[in-house]
1. For structures 1, 2, which has the highest computed value of distance in nm of label points 7 Å out along Cα→Cβ at positions 219 and 251?
2. Determine which structure produced the value 28.2 for mean count of other Cβ atoms within 10 Å over residues 11-18, calculated from the coordinates; the candidates are 1, 2.
3. Given a value of -8000 for helix-only ellipticity at 222 nm (-39500 (n - 2.57) for each DSSP H run of 4 or more, over all residues; to 500), point me to the structure among 1, 2 it was derived from.
4. Supply the structure label, taken from 1, 2, corresponding to Rg and Dmax of the Cα atoms in Å, for residues 75-162 alone with the calculated value 20.0, 61.
5. Taking P(r) over Cα pairs in 10 Å bins from 0, in percent, for residues 43-98 alone from the coordinates of each of 1, 2, which one would give 20, 44, 30, 6, 0?
6. For which of the structures 1, 2 does the calculation of relative contact order in percent (Cα under 8 Å, 6 or more apart) return 23?
Structure 1
Amino acid sequence: MFEWQRQIQQVVDEIDEEIKKQSNEDLTLANLSKRSGYSEFYMTRKFKAISGMSFRDYLRYRKLAFALKEVRDSEKSMLEIALNYGFSSHEAFTRSFKHTYGITPSDYRKHPKPVVLRTKINPFDRYFLGLGEIGMMKTTEDLKIYFVTIPAHKFLYIKNYESNGYWDFWQKQNLISGQDQATICGLLDSIKGKLDDDGGSETNSGSGQVMAYMNDPKGRLCDWGFPRTECYGVRLPADYHGEVPPQMILTEIPEGEYLVFEHGPFNYEQENRSIEEQVEKAMAEFDFSETGYCYDTTTPGRILYFYFNPEQTWKYIRPVRKVLE
C-alpha cells in the first residue's frame, strides 16, 4: 500500500509542476500513467482509492486554484488565463469557475472574497504513516537564533482548546463541519495579502499559513508547562479589512518582541525528526542570562508562531518579555 501512496504522490507532484509550467499537452492522465508504467484505468482506480476523488476532478480543481490567483493578482485577460490553464475558451473557464466558486472570474476580480481552493494533497508522508526518517541529519550548523521586533498585524485563524500537536489538531478539526483541513486550508489559500505568502499553493497547508500557539488560560497545558490554545491561520497586515469567513477569528496582534529559532531548508524524509530534536533542544537550553529577557508564557493573547516548510525553513517565533528588576 505504501508503494502506491508513493506513486500517487509522484503523480500529484508532477501535476503541480506541469500546471506551473502551463504544459497542458503533457498534463493528461494518459501521459502521467505512461510515465508511471500503469494503465489509465488502473491509475484512475488507485488515485480515487487513495485521494478520495477522481483524477480528473482533482486536476480540474488544482488548475482552477492556480487560475484563481492569476485572476486575483494579475492584469491578464480572462481569455489568456483560460487558455494558459487548459480551458478551451473564455466561456468554458467562466462556467467551471462559477460552478466551483459560485462567482464569475470577472466578478471575483472586482470583489475578491474567501473561497475554498483545492490545496495539494499529500498521500505519502513517512511520519504520518509511522515510517520514521530514513537517514542521518547532514548538518547541525543551520540553526540561527536571534531576537526580533514584529510590527503590529492581524491574525486570521481557527483554534482548538483540546488538541496536542499538528496531527491531533487536524484530526479534531476534521470532525467539525466547515472546519476540516481541506476547507480551512483552501479558504486561507485564497486570501490575498498574507504577510508570509510567497505566491504558491504547493503544500498541503498552502502558502502563507502557519501553526500558532496562543497564551490562553482556557487552553490545555503544553509540553513546556503553561496553558495554551492551538491555532492555525495566516498573518495579515494591520490595515486588513477583507471579508472574514464565519468559522474564523480575526485578532489584532500588537507590536512585540520575539526570540526566533530558525533552521534552513532540509530533507523532510531524511532529517525531519533530527531537526525537530535539535530545535527543541536549543529552545529548552537557551541561556537568557544577560539578555534582559525571558519567554512570555503568561500574557494573554500573545502568540508563538511555528513555520514548517522543508524547502525553506523550520522556524519557531516565540514571544519574550523584559525581566522585571
Structure 2
Amino acid sequence: MDVVVIGAGQAGLSAAYFLRRSGLEFVVLDANPGPGGAWQHRWPSLRLGKVHGIHDLPGLPLPHADASRPASEVVAEYFGAYERAFDLPVVRPVAVRAVRETTGGLSVESDAGTWTTRAVINATGTWDKPFWPRYPGRFDGRQLHTADYDGPEEFAGKRVIVVGGGASGVQALMEIADIAAETTWVTRREPVWRDEPFTPEYGREVVARVAEAVESGRVPESVVSVTGLMLTPEVAAARARGVLTRHPMFDHLTPTGAAWPDGHEVRADTILWATGFRHALDHLSPLHLRNPGGGITMTGTQVAADPRVHLVGYGPSASTIGANRAGRAAVTALRRYLATPVPA
C-alpha cells in the first residue's frame, strides 16, 4: 500500500475520503466490529440531542435524525452509509498490534495479517485506552469506568461516587442522580463553567492551546477539557438541585467508600471513574516516536521525526471539526512526500 489508515472513526474516514480522491493506494484497518468509531460504544441514554455537536464528514452531510434517538445508533448508521457512498476500503475487525520499520517502508502487523506500506495515518483515538488513576487503599464495592457505562438503570437505589470533571462525568452524574440513593461528585480541579456562546474565536483559541502543546512535544490535554463545561439549562437546573456540588479529591479508598485527609468518609456502593482516556498509540511504540515525557513532537499532523507517520484525531484535531481538517492536511502532506523521489 501507499498508505495504511489505522482507525475508521471521524478522523480515519476523513483521511480515507481524501485518499480516495488522491489516487494513492490505501486501506483502512478498523478494530471495531462495525462502523461508528468510538460513537458505537456510547451508552444508549446519550441521546443525539444531548451531544454538543457532530460535524459533517466531508462530502456527505449527516442526515436529519430524531434528537431522542441514541447518538450511538445515529452515528453508526451515518458512518456506515459514508463508507458505502465513497466505496472506502475498510477492513474489520482488524486489531493492529505493531507498526515497525521494514525494508523500504513500514510493516503494519495485526491479528488479521500484515500490510506493508510507505506511510501510515494513525486515527485510533482514545476510546480503547481508558485512564484509571491509582489511589491507595481498597474498595470492596463495584468500580467501573465511563467506557463501561451503559446507562443509569443499574445504579437505582445505590450510593455512587463519580470521579472526574469532564463532560462525560457530568452527563452520567446528572442521569444517575435521578435514581440513585445518593451521589457524590469528586474532581481534582474546580470545574470551569462557560455560559458564554461558543464563538469561532474561542474555538480557535482552544485549538491553538492544544496545538502549542503537541508542537512542543508535550502530552496534550483534550480539546474538550480545554474548552470547559457548557452551562446548559439542564446543567443549571442540576446545579440548583445540588447534584453538581463538587468535592475535592479524596485521599484514599476504604472498603466501604472513600476518605479525605481530615478523616471524613463517604460510603458508597459504586465508584464511577469518569477520568478520561489516553491516546491509543501503543502499537506505534516500535517506531520510538515518544519523547521522554511521553509526548510526540508534531508539525501539523505529521510526526516531526518521521514524515511517513501522521496522527489525526490527536491533540488539536481530536474534535469532530478538527478531525476533518486533519484528514485533508495529512493526505495533502503525504501526496507531496510520496511523490518525492528517493535520493540515490
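Every number here is computed from the coordinates shown, using simple stated rules; none is lab data. Keep in mind it's a predicted model, so treat the numbers as computed, not measured. Cβ atoms are built from the backbone, for glycine too; each structure is taken alone.
1. 2
2. Working through the options, I get structure 2.
3. The structure behind it is 2.
4. It must be structure 2, since only it matches.
5. Only one of 1, 2 returns 20, 44, 30, 6, 0 for P(r) over Cα pairs in 10 Å bins from 0, in percent, for residues 43-98 alone, namely 2.
6. Structure 2 accounts for this read-out.
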